[in-house]
Structure formats: structure tokens, C-alpha cells
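Next up: some structures, all given as C-alpha cells.
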Structure I
Amino acid sequence: MNYSHTQERELIEKIVEEAAALCVEYQRKGFKTEDKKTGQATDFHQAKAEGFFGDYVTEADLAVDKLLHDKLLAERPDYGWLSEESVTEDNWKSKTSFYVVDPIDGTSQFVSGGSYSVSVALVRDGKIVASAIATPSENIMVSAALGEGVFLNKQKVILEDTAFKDQVVAVSCSEYRKNKWEPYEEDLNVRPVGSIANKLAHVAVDKEQMLVVRHPLSSWDVAAGVLMVEEQGLKVVDAQGVDFDLMKYLDTEFKGLYVGDDASLKKLIDIIN
């Protein structure tokens, strides 16, 4: 069966909403965590008390991944699956349509009580055609379908023009905390926003107007949000200023992502470079 982009968006919205509720439930009851690099086990309350900003995987990451996988593929059994938590499974490579998933984008934020997101995109014939990003701490879901625009809590959003001097740039919380944006604050209005997916969603609905990520990224960090900002007519480039193409980076890291309207993005890159 050929599903419309709207049908795909609505299915993703529904399942992402369920996944976000599961995240909230895990935060309520607590969960085990493990540092991916060291294998050090701890729990939510201990990690929060210690202010430990490690590279986490948690019980919640795995449970949310399973929920998304099982419920989406129950509806679309012929689709492939590319997720941060099951990246070694490469059945997506032979599929015309496949999901690109980050069950909890910003796991360290999830563990420490900050803003994290559930992020799902659908790729079909080499294009991102539908996506949704839920951020439970902000009680928002942003979604998009190719050619049909962007929705905030299922209401369509139209961006307004904003002068460069009034635009706000979403940046890394850790970089902001380390004062790495202080040298630019005379020229730029910067705001720390947790989770890469959440940054993209924010820009797509005009909470901020530009975005800079300067550290290494993976496809599942950005797939859902890239569709959203492109649907709003914004430009997306990599660290070299080249137009971003998700298909080049599906199973390899890339460094840097910049988003904004064309003219403002050129000014932003001139300032920070």
C-alpha cells in the first residue's frame, strides 16, 4: 500500500507520543544507567546528585527503542530500521523506506533532568518524508511531512521574518556552560537548548531562529529535525558550509550543522569563523 506523507506523519506522531509517555514514566520510577565508554553502572538519582555528564545508555533508551520499533513496524512491516540503539543491524540498507530513530536524544539530559527528545524520521526513496520530535519536559511535539509544512502540537506553524539582530541562535548547553560562546555574545543572541533534535524542532517553530552544532553528529540526531527546518524554507549546511545531505551520513559521523535563513546563516558563519 502507498501511504501519503500525511498518513506517515500521523502514524509517527501517534507512536512518538506513546514513547514520550514511556520516558516520563521511567523518570518517575527511576532506571539503571551505564556509561557507554566505561561500563560504569549507576542509577538516575546518583547520577543527578553527582552531576555526571557521561555518555549514557539507560534502561529507558532500550525500552523506548523497543516500543518504537515494535509499534511502527507492526504498522509498516516492510520498512527498514536504523536506530542509535541498534545501529549494527543493517536491514535498512536494502529498503526503499526506513525509519531513522533516536529513542532518547540527549540521554545525559534525560538522566540529569534536562531537555531530551524522542526523534523519528521516515526516509523514502532517498528523501526524508515525515518526522516527529517530542520533548516531554516542554510538553511539545513538532512534526512535519514533505511538502506539507511543520506542526507544533498538531497545529501548523508559519514562520515570521525576523531581523538578524533579533534572531536567537540555539547552541550546545555544555558549550554554553563552559563559556565557549562568550566571545560572540556582542554580535549574537545565543541560547542554550538541550538535545540536538530539540534545537532543530525549536528553530522549525520559531522559538529560536538559527542553530549551531559544532561537535560530531550522527544521522539519527538530525534526520527528523532537518526535514522540519527545510520545510520552513531554512538552509542547512555542514561544518564546511556545504548543503547538508543526510543520505551521505546515514551510517557515518559528520561534524557540525548550521541552520538559518540564507542571508542570516552567511552572517552567522562569518562571525563564528
Structure II
Amino acid sequence: MENTTENRPITIGQAFAILGITIAMTIPATIVTAALLSIAPAFKSWITLLGYILQFVGTIAVVYVIWNLKVSDTRKIKPIIFPIALVMTFALSIISESLCSLIPMPDFVARIFNEAISLDIFGYVAAGIAAPVLEEIVFRGMILAALLRRYEPRKAIIWSAVVFGIAHLNPWQFIAAFIISCAIGWLFWRTRSIWIGIFMHWANNTAGFLIGYFAGDMNASVTEYFGGPMNHAIILIICVVVVFGCVKAVQQILATEPLEPTIPEDRPLT
């Protein structure tokens, strides 16, 4: 039986090729934004947001033309999973922030992060709305969904998380992106729905934006307020336990729902 566009598989190499396309699309997006900024510099925030959207819309279009991939994993999810996913997201955010803090960040990198996102409504639309939707479409709806059609779930989820982490182009965001991507990837595999990833991505980015907004610094971290290493260690242990508890809860909720096959019958596992 011939594979349809909904279940076309890709290799890990092709996943990295899609990552390359995503990065390459910053070139035309930058050209467009630079041209618009020269005409209307007063609309910098709007134009920057437009450039981000153009980058990912361009990526989605190119990937569809080359590999004929499109997003079809939009199943409804049991509502109870969303609050569990929310708790898991916040716990993972604290864990990832703690790991990121082990790598000193140079001042010039911190300035780049602060300048990359404006702490206003336009910055939130980019980080809190556009990013969760567009990035989930590319990295879960296209890349992970297609990898799951060729590889066993663990391999597909881990490699898609690596690709997502590399897409951020720096070690600090790689750690956080990889961790949250593994969780989103697992839930995507279990639910076959992109909505859970969009929700978790939104929650994570919104929390980060709000912390940055109230602190006046996008590099501000909630772990700075834990009150010493002992408190920090205790909170980390609690977060790890919470994550495992959330995983068990989701497994029990979905226990009666059989997993859909991820590998087409005419495709051997490689």
C-alpha cells in the first residue's frame, strides 16, 4: 500500500535537512524585515514579528514541496491531560533552568537574548503565541510525526529533541529545549495530537516571558529566588518526583486507548 502524505516517513538525516531549511529561511526573512525597517522604522516590533512568521511559514511551505509533509495529528485530547501537562511543564522548566545555570553565560550573549525579544505585546505574541504554534507544526507535527513512521518511539523522540535543541543555536537554550521537547514528544506520541505540544510550549514560553517582564530582564530565572543550595536541591528533587508522577498519571489515563501503529507495514524498522 502506498504511503499517504499523512504518514510519509523521513530519516534522521532528512530531519536535520529540515532544520537546515529552518535556519536558512532566516536569510529571506531578514532581507524582508530589513527592507521594511528602512521604510517604516517606527513599526520595528511588528516587522520583527512578521520576519519570524515568514521564516516558519517559508519552512513549512518548502518542506511540503520537497517531502510532501503536512500536519494531520490534530486529535482531540482528554481535558484532564492539560492540567497534568501544565504541572509537568513547570517542573521541567525549573529542572532545565537549574542545569542551564551550570554554564556561565557571557555578558554579550545575555544582551543578545534581552534584545531578541521586546518586553511588550509584540514580544509576547512572538514568544507566547507564534513560537508555540509555528515551532510545534514544524518540529512535532512534521519532523517527529514523520520520524515516528520510520523509527521506534524512543529514538524518534530523542532525535527530534536534539534537532529542536540545535535550532536554538546556543547551549543554554539547547538544554531547556531538549528537555521540554522530550516531554512534548512523548505526549505527542501517546496522544497523536499536536495540541498538547502547543499548550506546553505556550505555558513554558509564557512563564518565561512573564518572569522576564516583571524582572525587566529576559535572562531572569526563578531559580534565583530559591534561597540557597539546600532549598534548591529540595525543590529539584520535588520537581523530579512531580514529573514522574505526571508521567504515571498520563499513562493511567491513556491506558485504555491503544497506541496507533507508528511504522507502516511496508516500511521496515531502521
Structures I, II compared on mean projected area of the Cα convex hull in nm²: the greatest is II
State the single structure among I, II that was used to calculate helix-only ellipticity at 222 nm (-39500 (n - 2.57) for each DSSP H run of 4 or more, over all residues; to 500), giving -21000.
II
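Supply the structure label, taken from I, II, corresponding to relative contact order in percent (Cα under 8 Å, 6 or more apart) with the calculated value 15. Don't jump to the answer; show the numbers that get you there.
Details: I: 15; II: 29.
Going through each structure in turn, the value belongs to I.
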Using percent of Cα pairs over 15 Å apart, for residues 142-205 alone as the calculated read-out, with 47 as its value, let me know the right label among I, II.
II
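Where a number appears in this text, it was derived from the coordinates with a stated rule and is not lab data. Nothing here was measured: the structure is a model prediction, and the numbers come from that model.
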